[in-house]
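Below you'll find the structures, each written out as structure tokens.
No value in this document is a laboratory result; all are computed from the given coordinates. Only a predicted model underlies this, so the values are computations on that prediction, with no experimental measurement involved. Cβ atoms are built from the backbone, for glycine too; each structure is taken alone.
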Structure I
Amino acid sequence: MPVYSTPGVIIEEITGLGVIAGVATSTGGFIGPALEGPINEPRRIFSWEEFEERYGRPGAGPRPDVYLTDPVRYLAHAVAGFFANGGGEAYICRVGTAARAFAELNPVSGTVKALRVEALKEGQAGNQLTVAIAHSSTVNGVELARPVSAISIPPTATERRRMTVVNAATLFRVGDIVRRTNASAAERLVIEDIVLATNVVVVTADMVGVAGGELRLASLTPGTRRLRLAETKAKGLFAGSAITIARTGSPPEQATVASVEGDTVTLDKGITGTFELTGAPVTVTSHEFDVTVQPQPAAGPETYGGLSMSRRHPRYFETTISSPRVRALQPPAADVLVVPAPVVAAPPNDRPRATTAGSPVALTSGADDDLRSIGTDRYVAGINAFDAIDDVNFLAIPDAQDTTTQSHLTDRCVRHGDRVAILDTPAGADVDAALTHRAAVESERGFAALYHPWLLVPDPFSPTGEPMPVPPCGHVAGIFARVDANPGVHKAPANETVRGANGLQTLIGDAAQGPLNRAGVNTIRVFPGRARPVVWGARTTVAADVTDWRYVNVRRLLCYIEESIQEGLRGAVFRPNDLALWQQVRRSITAFLTGVWRDGALFGATADQAFRVRIDEAINPPASRALGQLFVEVRVAPVRPAEFIVVRIALFDGDAEAIEA
């Protein structure tokens, strides 16, 4: 609690839960084979042109025929239909059997691979790339500093920690370990202060023994972590640099830099040997490597120099290599069950081994898609890749009309609870086949909608533009987005024109639509006087006796409300579970739902008739509060579509009346 001690007017700001903002509802997700692009890695795009750039346009790439005729693959057609019908944002997940070419490079020593170079694009074209490794050094031969100065005023009995040096005190640094030449060889004093105006050096311990002599840096002994370089700055050394400390007549020692400040280098750990600073110089050499990527046929090579294996280094190889052709990464971890365990070399021997001049390492194992081998397992992997994507609202797989794949897609949507599946019946299916298909893709709580039949569109990827059948899911997804924009997600995505389509693979009449509609198959029809096909159904594939989730717009409206409230109430988590919190939560939800009602999404003449929010002690007893739980009950009355408009017409003649319905 605040303590008030001075009388006056005190202003305090109170932070509430804030306003619950509605989440986006019109982001699509599409899964299928493509000419190029990452496999099983959903990426967001905002236009058809962006799809062409990232995933290729069938008919314009190096392998067009296989995607258009062997058999036709419909991902590109679906995405084009999505943007043509009002879609503005979508995630694309390419699936397939294509593989990236790669090379795993051996280290200087050890048995764990040093690094892996992968082609960015899957396919055999990556097999034409090569990579060469060269070792390099940026500070080869830099010597350690060896300042020496005569002491003009030896310490007195009362000043045993202060001395005046003849030369400028700037030769030394605070933290330097020094000794006097005429003192015991074991003397090691640390400079704790330098008074530049009087050239006075203050050390951490009393100086004993004879006075006078010279002051110099002490030799490097086991445990030393600080090095002073002779140059003004430690150019080329960074945190993470692997270095060698060497002196003629002494065994060299490997070390790793922890930090660099000016000309002072601090090591990760103390050295183990001894290096005298008199006589032969002590040198410091850093160890880096260069990577050269060479495309074939010969083009301009890409060279990335001064690379390090340390993530702390500013030129860590994974982040520094920014090639349009390859990426470099740490190889997959070795199997921990391998006995004996692989050996990880210490720096600098963890670098990739230098390749022989003229003999670069070729990237291999790249493979193109085998479209006939793309089965359910590949589509399931693509579906599962969307588990990490939170802002997708509906998913479609235009190349998979098998019920196994569609059922997995639907089940995944049920699991997430914030997205629905848009499904297609098989190409050329008649009414009986569509009903059979519908029975196999029933969805719990209406998380899927099935559309029939296929559309006829001018083939956008052929020179002649001949009509071709395509699955409707992409165009329907665009209609979802179009309706969401105006009037809103509560409006059924039906009685909407399918842009870009000029016919249907199978014409549906009233008699045929009856059983399809009752089963929950949304038909697309062509009516007299309408130039284009129209979506003429808005049902989910929920069981026929479950009326709560019968309509697509009701299911999607509840997804919108639930996710908006979930995200809007995150600020309430871990707050005191008291009446004040209950009131704030109730106010936030009520304000949000009032806006939903005013938008026409909820049924009722007043807000009280459209929804109710309950937070009280009856649903939050002491036992629940003791477990850190807060329960809120929200009841809403969604607007359902007027699917059947019945007009009763009566003939009136005096007292007689005849009614025709």
Structure II
Amino acid sequence: MKNRIRYSLAVALLVLLPAGGIALAVLDTPADRQDPRRWLQENYAKQEVMIPMRDGVSLFTSIYSPRRMTGESSYPILMRRTPYSCSPYGADEYPYSIGPNPDYARDGYIIIYQDVRGCWMSEGEFVNMTPHVADKQGREDIDESTDTWDTIEWLINNLDGHNGRVGLWGISYPGFYAAASMIDAHPALKAVSPQAPIADWWYDDFHHHGAFFLAHAYGFERGFGQARPEPTTERKPPVTDFWTPDGYAYYMDLGPLKNADERYFKGRIAFWNAMMDHPNYDAFWQARNILPHLHDVAPAVMTVGGWFDAEDLYGPLNIYRSIEEKNPGITNFLVMGPWPHGGWARGTGERLGNVPFAGEPSVYYQQNIEWPFFNYYLKDRGEPNFPEAWVYETGADQWHTFPDWPPSQAEAGTFYLHSDGALAADLPARSTEGYAEFISDPDKPVPFTEEIATGMTRPYMTDDQRFAARRPDVLVYQTPVLEADVTLAGPVIADLWVSTSVTDADWVVKLIDVYPLEAEDWPDLPPGRHTGGYQMMVRSEVIRGRFRNDPARPEPFEPGVPTRVRLPLQDILHTFRAGHRIMIQVQSTWFPLVDCNPQTFVENIYYADEADFRTATHRVYCTAPHASRIEVGVMPAGWKR
């Protein structure tokens, strides 16, 4: 959008947009800016309706329609479906803002919010990540695709003032509903933007390669996971409170994971117990994977993710890839910026924790990417000049566009781990002593952050890792000081050869940008924080070792036997500047982000007893034929020209 309507307008004006059309005239006074709800009440009519689905269940839907927009006779519909409530409830109750940002209301969009099946004021039963029904036989075969179709069909036939086009967006769980809407899509659905979407719950949110994200799952489910017997506008309080702000202490006191329900949840969180009863990637989890079903996608798709999304990084990257593979020729592009979960929709995006980012990346995205996408496909404004990938380069703070992702110009590169702590492109010399080892004690796990918090912190993915590097149970490998910039692009894979003195272990790998010791401080650092020597985590991932060969069929380690563990760390576009170092850290605990592996192979790890938890010696091998390495894509010199 070349002329962005802001709340700072003080007079009535007409805004000319790229296609030459007139958007709307608005009067924005100081009083309006102080109370944006007043502006919405004056300019938008609100309806609350129950929309019937094909199986007889009705879904609560809030509709905000322009009252007196100028320059257009009809308006597109932009919708979000959510389990998190479309409040405020009541035909006379208005929120502060509607749409992805306030510009959409001011330019004339019909904005729709819907409580998904079984949530808040909608009828029916809520099912977490509703499994897709691929072979529907009748009206009782429902899923999120059918609920979206039925909603759009009702809106098109019963709503006045629309132009026949519908767009759908959503962040996080609503991103999953957006992705599901694309399957067998209604013909009126023209543009869809899954943002930080859940794709497969074995790799998103609560699990990462089978490792259980304890702090996130526990904090989320204690509030969200309670049963809702009947429609309601009331939010239930969490089933339990944290007795201390120190999450590390809280979860250490909890002990084995089975104690969570016995001590705190007491059967009130059904999905928690379902997770505990399904420790492997069985049919329960396989059904909660949207990726195999993304065939015959007709709408234009813009998938959005954040490089530092602590919840759903797997989802956007793999939904984009799945659509690309299964639907050649459609408009399908990827946007990745330097954001935490949903960070593109709030603030300017100029900082995450300690780390600054240049160029107001959230504002850039809203103005130059998201707005043109919906305006083109829903209003015929602008041009469809969308690249295959619109990606922010961290480390150098620049946006780039690519005709493919990962970039085809990236060359395959390898960094080998050496037993002396070096990280180099050269294969280590053969040696019978080519390993490094450490002792992993479940009673003294490595913390995932220096912050004192009960949950998964948003900025942990850029945290300074010096606190971990200085522990004896964390292995550290790093390059010499770089003589020139090195840009890594696309997937990063840790290909490790490891052994353990026990029968089970988790493996955590972190890719880190080490700043020079003399680096100048970033602005606005908290007291006691400094940029000199900062170990900025660029990417990290974990795998529960029992799933190294098959997530559905766990298997123990044979003590002392070198074993291969391949761990995808997801994608990056990051430049390690000259004068910096590239570092890899390897560890086996990451607490309480990930629950402690007992390090004894048991059938169901979530029901392990105190006696199952054992201290172990873990080794990482560094020489042929067991050379551990990091596989990356490396951009050639001069790639930015």
Out of I, II, choose the structure whose coordinates give mean count of other Cβ atoms within 10 Å over residues 511-518 equal to 19.4 when calculated. II
Using the calculated result 71, 38, 19 for semi-axes √(5λ) of the Cα gyration tensor in Å, pick out the matching structure from I, II. I
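Work out the source of 1, 5, 11, 15, 17, 17, 14, 9, 6, 3, 1, 0, 0 here, i.e. which of I, II gives that when P(r) over Cα pairs in 5 Å bins from 0, in percent, for residues 39-326 alone is computed.
Details: I: 1, 5, 9, 11, 11, 9, 8, 7, 6, 6, 5, 5, 5, 4, 3, 3, 2, 1, 0, 0; II: 1, 5, 11, 15, 17, 17, 14, 9, 6, 3, 1, 0, 0.
It must be structure II, since only it matches.
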When distance in nm of label points 7 Å out along Cα→Cβ at positions 55 and 191 is compared over structures I, II, which one is greatest? I
